[in-house]
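Pasting the structures here.
Laboratory data are not the source of any read-out in this text; all were calculated from the coordinates shown. Computed from a predicted model, the values in this text were never measured in an experiment. Cβ atoms are built from the backbone, for glycine too; each structure is taken alone.
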Structure P
Amino acid sequence: MDITIHNTFLPHDDPEASLAFYRDVLGFEVRADVGRGKMRWITVGPAGGSGTSIVLYPPGADPGITEDERRVIAEMMAKGTYAIVTLATPDLDGVFDRLQGGGAEVVQEPTDQPYGIRDCAFRDPAGNLIRINQLG
């Protein structure tokens with residue numbers, strides 16, 4: 001079977017702040033920007049890449065979601081417990097410095113983990129946890 005991961009979704013509550021983080025600080029390219037105001041679906045991914053993308057979406061836009069569910073999602077996003085994505089780079093320290101210099105909220109500085117990887121962690125403007133693993 002030949003299956004790949006095409007998109008993953010992360011919620012946002014401020015499209016401009018998300019663009020500033022993913023495009024300007026992380027260096028991702030914007031592949032699509034659909035909608036207007038806070039109801040925007042923004043697709044980003046590594047510059048020059050044609051692989052997996054992250055779709056930044058307004059989590060409360062689903063018409064089947066209740067107001068109680070919207071409230072719970074907003075609370076979880078505010079605590080940073082709603083969504084996580086793990087990225088990878090051959091230059092963990094360089095990426096860490098760039099993100100820290102860009103004002104991203106540091107959760108964990110680069111650390112050698114007991115399970116064999118070196119990684120760091122940040123929160124994006126919506127509170128999503130972004131872990132970054134060292135490649136190689």
Structure Q
Amino acid sequence: MTIMDIAIHGSFLPQTDPEAALAFYRDLLGFEVRNDVGYDGMRWLTVGPPGQPVSIVLHPPAVDPGITDDERRVISEMMAKGTYAGILFSSDDLDGLFKHLQEAGAEIIQEPTDQPYGLRDGAVRDPSGNLIRIQQRV
């Protein structure tokens with residue numbers, strides 16, 4: 001087998017409020033909305049940074065028909081605590097981005113901090129509780 005050219009096309013994060021998700025990812029972070037699909041009272045949003053091919057699909061949590069009610073309850077509890085899903089971003093201006101997020105009232109989990117492994121990083125939660133770590137090379 002030969003090595004193939006593989007790229008990350010997208011990722012999935014659950015969202016509990018499509019309008020709050022749009023306010024965070026589109027309005028606060030400046031991502032573009034690439035798709036907005038409703039079905040059976042639910043809504044899937046696809047967003048991504050302008051000029052980059054990678055996308056995030058913000059989906060209703062626990063919609064898989066194979067998931068039990070107990071599993072849905074656990075997922076809801078984990079989302080409420082911010083321990084269910086996360087994603088890692090990078091920025092050339094981490095401190096400026098965190099100032100912008102803080103001024104907008106985002107839930108800051110960790111202020112930007114220099115790490116011993118050569119990165120400066122911080123953490124914030126989106127409106128659904130997803131952990132977003134943001135890094136910058138020092």
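Looking at distance in nm of label points 7 Å out along Cα→Cβ at positions 32 and 48 for structures P, Q, the greatest value goes to P. For which of the structures P, Q does the calculation of FRET efficiency 1/(1 + (r/R0)^6) of positions 8 and 40 (r between Cβ atoms, R0 = 35 Å, to 0.05) return 1.00? It must be structure P, since only it matches.
Tell me which structure, out of P, Q, gives 3.9 once distance in nm of label points 7 Å out along Cα→Cβ at positions 80 and 96 is calculated. Among P, Q, the structure yielding 3.9 for distance in nm of label points 7 Å out along Cα→Cβ at positions 80 and 96 is Q. Can you spot which of P, Q the value 0.95 was calculated from, given it is FRET efficiency 1/(1 + (r/R0)^6) of positions 24 and 64 (r between Cβ atoms, R0 = 41 Å, to 0.05)? Going through each structure in turn, the value belongs to Q. For FRET efficiency 1/(1 + (r/R0)^6) of positions 16 and 88 (r between Cβ atoms, R0 = 25 Å, to 0.05), find whichever of P, Q sits highest and give me its label. Ranking P, Q on FRET efficiency 1/(1 + (r/R0)^6) of positions 16 and 88 (r between Cβ atoms, R0 = 25 Å, to 0.05), first place is Q.
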